[in-house]
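Each in structure tokens, the structures are laid out below.
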Structure P
Amino acid sequence: MSNVLIQKASELKPETRAALEAELGRSLEDAEEVSIMVFVAHEAPAGQARVEAARRLQEHLSRVDRVTKGVPESEREDALKESLRNTRPGYRESE
């Protein structure tokens, strides 16, 4: 049994669509796709594990900053938007 459901809004049952729109607080467009994932959440790290996770994240972001140094902000934004469009079906830049 799958833990992921992806379906076009236009193909949803009316009651399902209404429930999703109520949860989202907005109407769905027929061309939009809805993704639902089911998984067991884990607790966020605490104590020393949290400190270590934050340190590793900061190191990673510092490496990214070094690699992108000198790249104009507009190019970085364009690259990010392209990445989002390629990895997230139905991505829209502004709501």
Structure Q
Amino acid sequence: MTLISVLAKILLGILDLYLLILLVRVVLDWVQLFARQWRPQGPVLVLANLVHALTDPPLRLIRQRVPMARLGGVGIDLSFLVLFLGIFILQWFLELL
């Protein structure tokens, strides 16, 4: 194995972990959407804060550059989808190395 392939494998593992964190973010957001009175407490609050701290910076950066998709009077935030697809494309590229 070359150094590049080892680094690619490490980066693939990190990206897999980040995708998992993004999925946890989706679950937390959907729970808050459907159970508006629910507020995380204890260890779930710590987990939610960690997940938001790790996912907010790239999502905020993408939101600044990608406009919301307008469907009538409703705006759809595409930043999560762009980030998710971007990670998948980066993983596909790294698997080629």
- prompt: If we compute distance in nm of label points 7 Å out along Cα→Cβ at positions 44 and 60 for structures P, Q, which one ends up with the highest value?
  reply: Q
- request: For structures P, Q, calculate FRET efficiency 1/(1 + (r/R0)^6) of positions 4 and 76 (r between Cβ atoms, R0 = 41 Å, to 0.05) and state which one comes out highest.
  value: P
Test item: helix-only ellipticity at 222 nm (-39500 (n - 2.57) for each DSSP H run of 4 or more, over all residues; to 500) calculated as -17000, pick one of P, Q: P
message: Ranked on relative contact order in percent (Cα under 8 Å, 6 or more apart), which label among P, Q comes first with the largest value?
response: Q
query: For which of P, Q does Kirkwood radius over Cα pairs in Å, calculated from the coordinates, equal 15.4?
result: Q
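All of the numbers you see were taken from the coordinates with simple rules; none came from a lab. What you see is a predicted model; the values in this text were computed from it and never measured. Cβ atoms are built from the backbone, for glycine too; each structure is taken alone.
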